[in-house]
Structures are given as structure tokens and as C-alpha cells.
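Pasting the structures in now, so scroll down.
What follows is calculated from the coordinates using simple rules that are stated; it is not laboratory data. Fair warning: this is a prediction, and the values are worked out from it, not measured in the lab. Cβ atoms are built from the backbone, for glycine too; each structure is taken alone.
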Structure 1
């Protein structure tokens with residue numbers, strides 16, 4: 001191969017590599033940008049007076065005097081709307097039975113929309129569920145509820161050859177000739193005064209516990225549970241993985257038994273994660289009975305088994321990358337084999353071992369299937385360190401799935417779902433970044 005052809009191939013492979021990196025970066029941005037843009041709305045949004053009421057009543061957070069002033073201002077704007085509703089109710093009592101029945105169903109829809117927008121009507125008994133005690137706490141949701149109040153959805157079935165089309169009809173048209181017709185333009189023009197939206201930075205989304213199945217509050221129990229499970233898995237898997245790697249590289253002899261162990265380790269790395277979850281339930285809970293039912297301990301042990309092959313492999317490669325001259329120099333000075341491993345080989349291989357461990361930690365933090373049967377619950381409070389041996393915990397990965405697919409009001413809490421995803425991605429990225437920084441510092445220290 002002549003020099004010109006070699007240079008052309010080198011440039012081609014370089015361009016191909018750079019292009020691949022650029023494409024991967026762009027794909028990463030495509031995935032992360034929607035998560036970032038939607039997840040940040042869990043912390044930064046236009047909060048209404050209802051949100052400030054919630055924070056004070058549930059968490060005792062906020063300026064009481066200022067809150068009371070805003071409530072008085074909001075109530076002054078709402079009072080006229082409620083007076084219109086009361087006047088229409090009195091008007092309906094004077095209608096004929098047939099006409100009353102015709103208006104009642106439509107008015108019930110209006111009343112429900114007003115409750116969803118502004119909260120319970122004054123004079124009514126407060127409901128038990130927190131979600132019904134307050135109006136819309138977010139301005140974006142308030143705008144959606146306002147649209148539902150002003151317009152009624154209907155379907156056009158006039159063309160049987162095409163799918164029915166949805167369109168909006170003004171609710172005010174249904175109440176023409178009644179006193180309630182004035183309600184709709186009044187609410188539309190005074191909604192700002194009724195809800196007093198303000199830009200809010202809600203750090204409580206990270207530090208607070210959830211209220212009413214994540215309708216309000218934060219995700220601290222899920223963050224704490226994820227950390228407990230991931231760190232617990234590492235406490236079990238990391239020492240076992242390093243010991244196994246030392247055995248494979250320094251003590252094991254070539255033969256059937258060693259080949260069998262290596263094959264078992266490789267096979268274990270390819271087992272689907274849901275199988276680990278079923279194994280954890282059958283072995284750790286039902287057989288060993290490490291806990292009576294789901295617990296952080298059982299979940300951590302299951303995750304430890306899952307990430308163990310990765311730690312073994314990364315530690316083995318790190319040990320094998322240590323130059324043989326290190327061993328020879330140590331042994332030639334009269335050091336024992338075990339002392340050489342502990343004082344020379346492992347310190348030199350430490351950057352690679354730690355990198356593999358931290359990457360495995362990130363994987364453990366993001367796994368869902370292994371903890372479904374062993375550790376995770378959909379709703380729960382933050383647990384103490386002493387409870388990890390007997391209590392289950394919420395976790396980000398499981399709760400993301402649960403809130404997106406099983407929650408009765410999944411469409412109402414999209415900001416919570418995206419906020420959890422952003423928190424989980426941030427944790428994993430921080431763990432991987434810490435692995436890079438740790439490896440660089442230790443390598444620099446070892447080089448002197």
C-alpha cells in the first residue's frame with residue numbers, strides 16, 4: 001500500500017469517527033432536549049394563588065400576611081362569579097320542571113368546571129382528597145380548565161366516509177336568555193385577578209414528599225429510595241466483583257472449572273433484567289427470607305447480582321492492563337504474591353476498577369424490572385436508614401413507569417413524570433461524570 005492510499009484511508013476513518021461522534025451527540029440532544037424542556041417545568045412555572053395556599057397549608061411555607069392579602073384580592077374577583085351562579089340557581093327554582101331538568105345537567109357541567117378551575121364553591125364542605133380542595137395550582141393547567149369552562153366539545157358525524165371531527169361550541173350559547181350567560185365573559189376577562197399567577201421556582205419538587213399520589217408535592221422519597229438501592233447494590237457487588245477479578249487474573253488456572261466460571265459470568269451479563277427481579281423474589285425473599293416482603297435490602301441484593309458481571313469484567317480488564325514489570329519488580333524485592341496484589345497491582349488498576357464500579361452504580365440507579373418484585377412501591381414516604389432491612393421504598397425508575405401508565409390522572413401530572421425523568425437522568429449523568437473525574441485524579445496521582 002503506497003503512502004497516498006494510506007493517508008486517504010486514515011483521513012476517511014478519521015472523518016467517519018468524527019461524523020459518528022457528531023451523530024451520537026445530535027441523537028443525545030434529540031433525546032435530552034424534550035426531557036430538559038418538560039422536566040424543568042416541574043420546578044419553574046407560573047404558580048397561582050391556589051399553589052401558594054397549598055404550600056402554606058400543607059408545608060407551612062410562605063408569608064402568611066402576604067398570602068392573606070392575595071387571598072382577599074382573589075376572593076373579591078371570585079365573589080361576583082359565585083353571585084352569578086347563585087342567582088342562576090335561584091332562577092332555576094322558578095322554572096318549570098321540564099325546563100329546570102334541561103338546564104340542570106348543563107349547569108352541573110359548568111359548576112364542575114368552576115370547581116376544577118377555582119376550587120370548592122364557598123359554603124360547601126371541603127372534600128377529603130387534596131386534589132379537590134384547591135383549584136388549579138399551575139397557570140398552564142388553569143388555561144386548559146378555562147377553555148373547558150367556556151367551550152363544550154362536540155363531534156361532527158355529518159360525513160360517514162371520514163372519521164368524526166371534534167369541534168368546540170360556546171357554553172354561553174346554551175344559557176342564552178338566562179342570568180348565567182354573563183358568567184362566561186366575566187370569568188374569561190378576570191381570570192388573572194381570580195388566580196393571580198406569578199412565576200415560581202419550586203425547589204420543593206426535589207425536597208418535599210408527594211401529596212395525594214403525586215398530584216402535589218415533590219419526589220424526595222423516590223430520589224432517596226433510588227440512592228439507597230444503588231448504593232446498597234454497590235456495597236454488595238463491588239467487593240465481590242473485585243475479589244472475583246483478582247481470582248480470575250492472579251490465581252485461576254486454565255481448565256474446565258475456570259472456563260465454566262467465565263462462561264457463567266458472561267451468561268449472567270446477558271440475562272434480561274426482569275429475570276433478575278423474579279430471581280430476587282424467589283431466592284432472597286421466599287427462600288433466604290432476608291425480609292418478610294419487599295425491602296430495600298432485597299432490592300439491593302438483586303441489583304448487586306445483576307451488576308456483578310460488569311464489575312468483574314471491568315476490574316479484570318483493569319488488572320490485566322497493569323504492566324507485568326510491576327509484578328516482577330515487587331516479587332524480585334522479596335514481596336509475597338498477595339502483598340504484591342494489594343500494594344502494587346490493585347492501586348495501579350484502581351482507576352479502571354472505580355470507573356467500572358461507578359458506571360455499574362449508574363445502571364443500578366436506572367433499573368426498573370429487578371426492583372418491581374423486590375423493593376419498589378408506587379406510593380410511600382421517605383424511609384430511614386434503619387428501615388432498609390424491612391421496608392420497601394419508592395424509586396424513580398419504577399414510579400416513572402407507574403405514573404405514566406397506571407396513574408388515574410396521568411395526563412394531569414405530565415410535569416411530575418418529566419421531572420422524575422430529568423432527576424433520574426441527572427443522577428446517572430452525575431455518577432458517570434464523577435467516574436471520569438475520579439479516574440483522572442487517581443491516574444494523575446499515580447503518575448506522580
Structure 2
């Protein structure tokens with residue numbers, strides 16, 4: 001048995017593992033590379049095996065850096081089963097459709113550039129037709145149920161506490177009279193994240209692939225982050241400011257709604273206009289509402305008493321481009337939540353272009369931004385950012401609220417691995433920048449005596 005990381009090795013995006021046994025070839029995750037100038041080329045590269053030769057794909061969750069290459073795999077000949085939780089399947093349908101739209105728009109932009117420079121044209125990675133061919137292949141299985149992937153691989157999903165439906169993937173591989181358990185963490189959420197129940201790691205593993213997105217640091221406590229968030233809301237209301245929140249459509253947007261509900265309920269500020277300027281986030285929020293049985297006790301209680309509906313009564317949904325453009329003329333105090341979370345695309349870019357020069361604007365960065373993205377530039381204090389070919393001055397206040405992350409910090413990752421440590425598994429660290437991997441490796445080595453591997457892209461790991 002061997003595992004080859006085909007993404008998220010030495011970086012955060014592109015999660016994809018090729019698992020090969022004597023009888024089977026499967027993928028665990030099939031995600032897009034995102035956030036840098038080489039992502040397009042890397043997404044188009046062939047896998048070590050032809051997609052038509054794969055026996056199955058097992059998906060941890062619905063974020064595009066874990067599922068975004070699925071339609072490309074289907075376009076290239078994959079025709080077997082894609083296993084995921086039911087909620088994940090609901091989410092990937094809307095996320096992949098949105099991604100296909102972006103892929104086609106990127107291809108058109110690249111071809112305009114190529115035509116000006118007398119270069120060859122390029123095709124979109126995939127289209128909505130490929131997405132439509134992908135969805136019938138998906139098969140839903142709830143967490144904690146063992147299911148057959150191939151004749152020698154069984155799997156079980158374990159709750160990861162990251163976004164709705166997110167899991168860690170446990171593979172049980174039969175090799176003769178021996179069984180080997182390999183666990184892929186997916187993305188691990190922090191304890192106590194609003195709406196969702198906490199992660200529940202397996203108790204045993206022979207080999208673990210552990211994410212390390214925040215392997216080098218801890219988040220601020222959620223309580224201190226909420227305190228700052230509420231202070232910013234109060235200041236914005238008092239000074240009639242416009243708050244821009246670049247937020248991922250799945251997970252972060254719904255978490256922000258929860259904290260807004262709490263702030264209004266506690267009368268931190270009077271109700272003021274909230275605009276959700278993201279058709280994708282609007283659809284994702286509906287899916288969250290339809291899967292409320294997966295929420296934690298607190299969130300289910302708020303739903304049952306109607307407090308979500310009561311305290312988000314000023315929420316306006318902006319589906320059309322015209323509704324989005326009209327927000328340019330809206331005066332503060334107000335909040336505009338729009339994608340994309342790393343500020344590298346989507347409607348938030350137009351709002352940034354229009355509002356960054358204004359000192360009366362506050363930009364709240366509430367999620368991870370990969371190196372090289374516009375969100376990372378803003379977080380590092382850039383005085384100007386390049387938007388649509390022009391340098392836009394940053395006079396707005398920029399605040400990073402890292403405590404809202406849906407990823408566990410270093411201690412959370414260490415404790416998650418600790419649930420399996422007694423079985424003395426071998427360990428590889430992926431899904432993190434090199435510094436994060438090394439820092440987490442040092443911490444795990446000191447606590448558990450393990451010697452973590454930090455594999456390179458497409459480095460074969462024998463298990």
C-alpha cells in the first residue's frame with residue numbers, strides 16, 4: 001500500500017491523495033489549488049494515474065480546495081462513485097457550479113490576453129456540463145457508518161467540526177490477513193465553534209495524514225475575538241461606518257450570522273442593515289438551515305425559539321449584479337458580507353475597489369488568506385493593492401479577527417492527534433505552509449515521540 005500527496009504538500013490548497021493497494025486505486029479528496037499565479041497550471045496537471053483507472057473518490061468536505069477538481073476528474077474519464085456525507089453532497093453541488101462559472105470566466109480572460117499577444121488559446125478546466133455529470137456519481141453516507149469503497153478498502157467518516165458535513169476519513173485496508181488503518185484528518189475545526197458539534201477523531205490508526213494550516217500558531221480565544229468584533233460593531237454604528245467582510249460562502253458566513261445574532265440579542269448595538277452579497281452564500285445558508293439537525297445544542301435552541309429570525313430581521317439578500325452595484329450608494333452604518341474570503345475574486349473585489357480609499361470603511365478579515373492573495377496583502381498592512389489593473393490606495397481600517405477561524409490552532413491539532421497517539425501511528429503533515437509543518441512537527445515530536453514526515457508534492461509514501 002502506498003499514498004501519494006497530489007496536492008496540499010508544502011502548501012495549504014489542492015488537497016488530494018492517491019491511495020494505491022494491490023487491488024485498488026482511489027483518491028481521498030480532489031481539491032483545487034488556489035491563491036497564486038501557478039494555480040491554473042497546477043490544476044491542469046495530470047494525476048499519476050489516469051482518472052478513468054480510479055476505483056472511487058472519498059471526500060472529506062465541500063471546500064473547493066478539497067473538492068474543486070472533481071468535475072475535471074469526471075471530464076477526464078472518472079465514472080465511479082464519489083463518497084461523502086449527505087450535507088457535503090448538497091454543498092458541493094452549488095460550490096462546483098459556481099467554480100465552473102469562474103473557470104469559464106478565467107478561460108475567457110486568459111484567451112483575451114493570449115489573443116493580444118498572439119498566443120494559443122486555453123480551455124476552462126471544466127464547465128457546468130462537467131459538474132452536471134459529476135453529481136449523479138455522488139453517494140451519501142452519514143458519519144460513524146462503515147461502508148465499502150472497493151473490495152479491499154472500507155471507510156468511515158468521523159465528525160471534523162470544520163463546516164457542515166465536514167469529516168476526517170478513516171480507511172481500513174485489507175491486505176491478506178492484515179488490516180491497516182489510515183486516517184486523513186481533512187480540516188479540523190476548533191473546539192466550541194458556533195453552530196457545529198466538535199470534532200470526534202478515531203481512537204486508532206496505523207498512519208495519519210494531519211493538516212497543519214495553523215500548525216505554527218494558536219488562535220486568539222473565541223471570547224476575546226467576539227469582544228473585539230462587538231467593539232468594532234459598536235464603533236461602526238456610532239461613526240456610521242461601512243463594514244466590509246470578505247467571507248467564505250460556506251462556514252464563515254453562517255458563523256458571522258451567529259455572532260451578529262448574539263450582538264443584537266445582547267443589545268451591543270441596535271439592529272442595522274446587513275447585506276449578504278453572494279448568491280452562493282445565500283444558497284449555502286439555506287442548506288445549513290435545512291440541516292439544522294447537525295447543529296450543536298445551542299444553535300438548535302436559538303432556531304427553536306426563533307431568535308435567529310428575530311435578530312437577523314435587517315438582513316437583505318443580494319442575488320443580482322444590480323443589487324450588488326446598488327450597495328455602492330448605501331451609507332453606513334451597515335455591513336456587507338461578500339465572497340471570496342481571500343479577496344482574490346468575487347463581488348468583494350468590487351466593494352474593495354470602491355471603498356478601500358475611504359477612511360470611513362473598516363475591512364474585517366475573518367478567515368485564512370493564502371500567501372500571495374489580496375487578503376494576505378491587506379492583512380500584512382499593504383498601503384495599496386492591485387485591483388482590475390490599477391493600484392487602489394488602502395485608507396480603510398483593516399482588522400484581522402483570527403479567532404473566527406474554522407481551523408484548529410496548534411494545540412487543537414496536537415490534541416486531535418493525541419486521541420490516536422496510544423496506537424503509535426506513523427504520521428505525515430500536509431495542508432500547511434512549510435513553517436507551519438515544521439513547527440507542528442516539533443510540538444508533536446516533543447509530546448508524543450513521533451517523527452513526522454513532511455512529504456513533498458507527489459512523494460510516494462509506503463505504508
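A value of 0.15 was computed for FRET efficiency 1/(1 + (r/R0)^6) of positions 94 and 142 (r between Cβ atoms, R0 = 25 Å, to 0.05); which of 1, 2 is the source structure? Only structure 1 yields this read-out. helix-only ellipticity at 222 nm (-39500 (n - 2.57) for each DSSP H run of 4 or more, over all residues; to 500) was computed and gave -21000; which structure, 1, 2, did it come from? Considering all the candidates, the number was obtained from 1.
When Rg/Rh (Cα atoms, Kirkwood Rh), for residues 278-333 alone is calculated for each of 1, 2, the greatest value falls to 1.
For structures 1, 2, calculate distance in nm of label points 7 Å out along Cα→Cβ at positions 166 and 182 and state which one comes out highest.
Going through 1, 2 one by one, distance in nm of label points 7 Å out along Cα→Cβ at positions 166 and 182 is largest in 1.
Here FRET efficiency 1/(1 + (r/R0)^6) of positions 246 and 414 (r between Cβ atoms, R0 = 41 Å, to 0.05) has been calculated and equals 0.90, so which of 1, 2 was it run on? Matching structure: 2. Given a computed value of 14.4 for mean count of other Cβ atoms within 10 Å over residues 38-45, which structure among 1, 2 does it belong to? Computing mean count of other Cβ atoms within 10 Å over residues 38-45 on every structure in 1, 2 gives 14.4 only for 2.
Have a look at 1, 2 and say which one yields 21.9, 70 for Rg and Dmax of the Cα atoms in Å, as calculated. Checking each candidate, the match is 2.
State the single structure among 1, 2 that was used to calculate FRET efficiency 1/(1 + (r/R0)^6) of positions 62 and 158 (r between Cβ atoms, R0 = 25 Å, to 0.05), giving 0.95. Of the options listed, only 2 reproduces it.
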